[in-house]
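Read the figures in this text as sums done on the coordinates, not as results from a lab. Values in this document were obtained by computation on a predicted structure and should not be read as measured data. Cβ atoms are built from the backbone, for glycine too; each structure is taken alone.
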Structure P
Amino acid sequence: MSLNFDQQLGLVERSVSSVEVEGKSAKAVTLTRDYATTVDDLWDALTNRERLPRWFLPISGDLRLGGHYQLEGNAGGKITACEPPVMLTVTWEWQSDISWLELRLAENGENSSRLILCHTALVSDFWTEYGPGATGTGWELGLVGLDIHLSDPAAEKIDEEQLAASPEGKAYMIQSSTRWGEASIAAGTPTDAALKAVQKINAFYTGEASEDS
């Protein structure tokens, strides 16, 4: 599988914002990306239990409003809002943590659709240490897989372990993490703190120790 990593990095708009959830301080990590397909096809790729495993993860559960879903080996949660084919919100529950995921879709010209993915989490020690890259870089990799699937539904799914072990994959994730650090600084995070978080994320995704570890 050949990927233009520089192009993939440039296709994502990244932002970080401070919000409030149930009276508590939280951070919203938002990724915006366009895809060369219809809104209906994009929605189907994001919600169809037969298509999700082809680019993301197998899913089980009651996939309707109010139902609970479970991603294999990953998060589960409740479907809290669903307006096909333009909006979906779910809780994102992993171990003892809960955060909130929102997907918004819109037409963006002929055979072009825009996806806005917003993942919100309460401010915590984990957030302070790792910053938005902990969420953003992981989702970016997922959105690359989605792009491959939409371009060629028969294409082989990305092997994330193999990608992470390759020089190209490591460079991609470092660049993604760096850009999330820039988005964090733009959102008001002190530069030193944002750069330390970038180092932590780089170490996590590349398996190499951070400079301050």
Structure Q
Amino acid sequence: MSITLQQLNISYLPLSESDIWNKHVQFEQGGHYHIKASSGSGKSTLIHCMYGIQKKYTGDILYNDKNLSQFTTDELCEWRARQISVVFQDLKLFEDAAAFENIEIKRQQTNYYPTEKTETFANQLNISHTLKRPIRTLSYGERQRVAIVRALMQPFDILLLDEPFSHLDNENRLIASSLILEECKKRNASIIHTDLEDDDYFPYIQKLQL
């Protein structure tokens, strides 16, 4: 699945130096892209636009040449369940539910992986001890890893990552990025990763400035 941004514009953002805003940008199937963005330049807004929850923009977002603004509610739900996954900067986890429950809610939508895969991923990311604990009791770094596991439990052609490693030390960043890369290679999925700084966690084919 390819993604095309055509003259995407948010009225309240400073757009003059951007490689994204007000430009024609093509993200190819299976490609890995890094979007560097300073605070306030709109990286979370961009992710929200591409995921279809921010609709106050001008321009077009095309998925395989179909305009996101023309998706019906049913099409949007099916697309989010089967073709696009996301790790939000604010994570959007259920605070009073256990980590396992947050992951299981997503997994049950498609049954892409069996329940046992949650434990496998949690072990890989060093958070298996958190699975029975409410999200509100976890550190932010642990919460980020729960959100990463949740995102990987569904099928997808595109993975959106909004500062997914901001509260992880370098060792855990490397572990998490390796797992993400392994899963994306299996699916020939695109990675679109926004962050405040440059990084080399994925073999990017293009780096952009927001």
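Once FRET efficiency 1/(1 + (r/R0)^6) of positions 62 and 198 (r between Cβ atoms, R0 = 41 Å, to 0.05) is calculated for all of P, Q, which comes out largest?
Structure Q comes out on top.
Between structures P, Q, where is relative contact order in percent (Cα under 8 Å, 6 or more apart) highest?
The structure with the largest value is Q.
Which of P, Q yields 3.3 for distance in nm of label points 7 Å out along Cα→Cβ at positions 126 and 190, as computed?
Only structure Q yields this read-out.
Among P, Q, considering only FRET efficiency 1/(1 + (r/R0)^6) of positions 38 and 174 (r between Cβ atoms, R0 = 35 Å, to 0.05), which has the greatest calculated value?
Between P, Q, the highest calculated value is found for Q.
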